[in-house]
Structure I
Amino acid sequence: MILLFGFGGVGRTYAELLYERTGLRLCAVFDSGGGIAKKEGFTSDEVRQLLKTPRGAVVKSGVGRAAALDDALDMCQVVVDVSPPNYETAEPALSLYRRALSKGLAVVTANKAPLALAFRELAHRRLYYKATVMAGTPLVDLLMGLPPQKVLRVRGILNGSTNYIMTRVYKDGVPFEKAVEEARELGILEPDPRLDLEGLDPAAKLVIIANTLGVSLALRGVIRRPLAPLGPVTRYLATLDLETPRASVEPARLTEEDPIHVDYTMNAVEITTDVNTILIKGKGAGRKETAYVLLNDTLKALAH
């Protein structure tokens with residue numbers, strides 16, 4: 001049984017895939033307006049009814065019964081978090097993780113904030129988080145498989161929305177402000193666009209990458225400079241130098257031939273180790289891509 005915390009675009013896509021692709025069930029769904037639960041799990045028809053419910057209104061859906069989080073935690077084995085990130089305190093997700101992990105439950109998440117602010121506390125064999133970085137492209141799995149190679153440097157484009165903006169500016173000749181507005185209209189900017197445009201989103205991803213590699217890095221330790229056009233070809237570059245050590249997110253000019261030069265919403269990461277240079281490219285976001293990764297982590301969590 002699964003508790004779904006967050007019922008926006010990704011949460012709804014996850015619910016659809018869960019019922020289409022597996023025999024698993026949701027036993028609780030929480031959104032900004034509260035939560036509902038059903039001990040034996042919601043039926044397919046009930047989930048279809050939930051999917052028609054306006055955002056923030058699952059408690060008014062007529063499905064299940066209104067429930068508190070603590071009651072719902074006693075019904076489930078896995079908590080799946082797709083709630084919006086809060087980089088000030090990571091709440092309410094951080095408290096949810098603490099309660100779930102203390103009960104021996106698994107936590108599967110796409111929410112970067114709790115890991116960015118409290119990775120060391122949460123590092124736990126029942127925490128699954130590969131949807132937090134590059135979503136549908138398996139970067140976290142790759143990082144976990146690198147030891148005993150020593151990683152020297154990670155360099156990449158980790159934010160699809162700002163990459164879209166810079167591609168529109170330098171490939172398509174669109175003014176910067178218009179490209180930002182386009183990204184907002186397409187729904188690829190965070191609800192608070194500063195998370196993208198001021199580098200908080202890619203900085204959080206750098207923190208997760210570093211800690212996955214066993215290197216302690218806090219969000220405040222990442223140097224951030226706001227996105228700004230510097231000339232062809234500007235990209236918002238995230239860099240983690242593990243020898244210095246230095247972590248930064250800042251606009252930089254790349255050549256067309258640079259291996260991490262990708263366009264529009266694509267992501268790319270170059271990992272330099274003591275024996276190899278690895279390049280990985282792919283979609284960094286998207287409702288379906290993220291939902292598939294969350295579902296994969298859910299299945300892993302239930303298998304352990």
Structure II
Amino acid sequence: MKILNYHHLRLFWAVASEGNLTRASGELHLAPQTVSTQIRDLEESFGVKLFGRQGRGLVLTETGRIVFRYAEDIFNLGRELQDVLRGLPVSRPMQLTVGISEVVPKIIAHHLIEPATQMKKRVHIICREGNLEKLLADLAIHQLDVVLSDSPIPPTVNIKAYNHILGKCGIKFMAVGNLSKGLRQGFPQSLNGAPFLAPVRGTVLRQTLDKWFGTHSIFPEIVGEFEDSALLKVFGQTGAGFFAIPSVIEPEVTRQYLVQPVGLAEGISEHFYAISVDRQIKHPAVTSICDAGRSKLFRQRETLLEKAHSTDQNQC
């Protein structure tokens with residue numbers, strides 16, 4: 001096996017970081033031709049292309065992104081070594097890169113990730129949001145440690161990864177005070193013709209809600225469709241319509257968006273998953289996310305909410 005040329009790797013890392021050969025060459029005080037030639041030597045030693053062309057610019061290939069991530073760790077560790085030799089205090093955090101499907105409510109994502117921030121070892125968290133298929137593609141090339149989603153890996157996505165169920169919860173409808181009060185009377189038939197702020201078509205939650213409405217012969221007036229669940233709630237806060245949320249975050253949504261519950265969509269639930277390339281999760285921070293999600297966020301919190309609602313109904 002050939003010995004890795006760390007000088008060539010350093011030049012590759014500099015160009016990938018800058019995203020521009022000329023700027024990187026200037027920072028390195030080397031001619032662009034020199035840098036280009038040595039990166040080409042690195043590509044030949046690996047037997048793969050690390051950069052591709054996009055217009056006049058350079059973009060990393062899939063393999064290039066993997067090499068870049070390893071190079072980041074290598075040169076960060078080198079800087080840490082220099083700090084140690086200079087007598088500076090060093091406490092290198094564990095890195096956790098999380099992909100969050102855009103349909104996952106931000107409050108749910110925060111509750112799931114928060115346990116990683118409370119570990120004994122410091123954790124540096126990087127959160128990336130996007131559509132599930134793009135996140136899974138990044139997961140496959142080790143750009144992400146875990147993906148949080150409200151659905152398992154789609155059958156159309158051909159990657160080797162594993163679904164880890166975190167839990168499930170009910171679906172509750174919410175609205176501002178006056179609208180909520182009116183819709184509670186005669187629920188769920190009161191939703192027929194009412195203004196509804198819906199998730200976009202194609203999402204699991206939208207499909208679940210459409211099926212539930214159809215089963216109950218309810219036809220709300222869809223006044224808006226949203227990819228971003230936080231933006232949807234902001235519109236709901238203004239009174240534009242009622243909307244659906246995972247029941248476990250009802251307290252936060254009530255407090256943050258000044259809305260009230262309308263009713264529970266009986267018979268349906270929303271599921272949440274952690275998706276990783278490992279059948280058995282090895283990353284300590286991902287383990288903390290899964291353990292806390294299963295034991296606290298979904299199981300304990302849902303039980304407490306059910307007891308609170310049961311008490312409220314008995315008092316009524």
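Each value in this text was obtained by applying a stated rule to the coordinates, not by laboratory testing. As the structure is a prediction and not an experimental result, all values here were calculated from the model. Cβ atoms are built from the backbone, for glycine too; each structure is taken alone.
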Of the structures labelled I, II, which one yields 23.4 when mean count of other Cβ atoms within 10 Å over residues 77-84 is computed from its coordinates?
-> I
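Output the label of whichever structure in I, II has the greatest value of mean count of other Cβ atoms within 10 Å over residues 5-12.
Once mean count of other Cβ atoms within 10 Å over residues 5-12 is tallied for I, II, the winner is I.
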Check the numbers for FRET efficiency 1/(1 + (r/R0)^6) of positions 21 and 85 (r between Cβ atoms, R0 = 25 Å, to 0.05) across I, II and tell me which is largest.
-> I
Test item: FRET efficiency 1/(1 + (r/R0)^6) of positions 141 and 245 (r between Cβ atoms, R0 = 35 Å, to 0.05) calculated as 0.90, pick one of I, II | I
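In terms of Cα Rg over 2.2 N^0.38 Å, which of structures I, II is highest?
Working: I: 1.01; II: 1.25.
For this comparison of Cα Rg over 2.2 N^0.38 Å, the top structure is II.
From which structure (I, II) was helix-only ellipticity at 222 nm (-39500 (n - 2.57) for each DSSP H run of 4 or more, over all residues; to 500) calculated, if the value obtained is -14000?
Of the structures listed, the value fits II.
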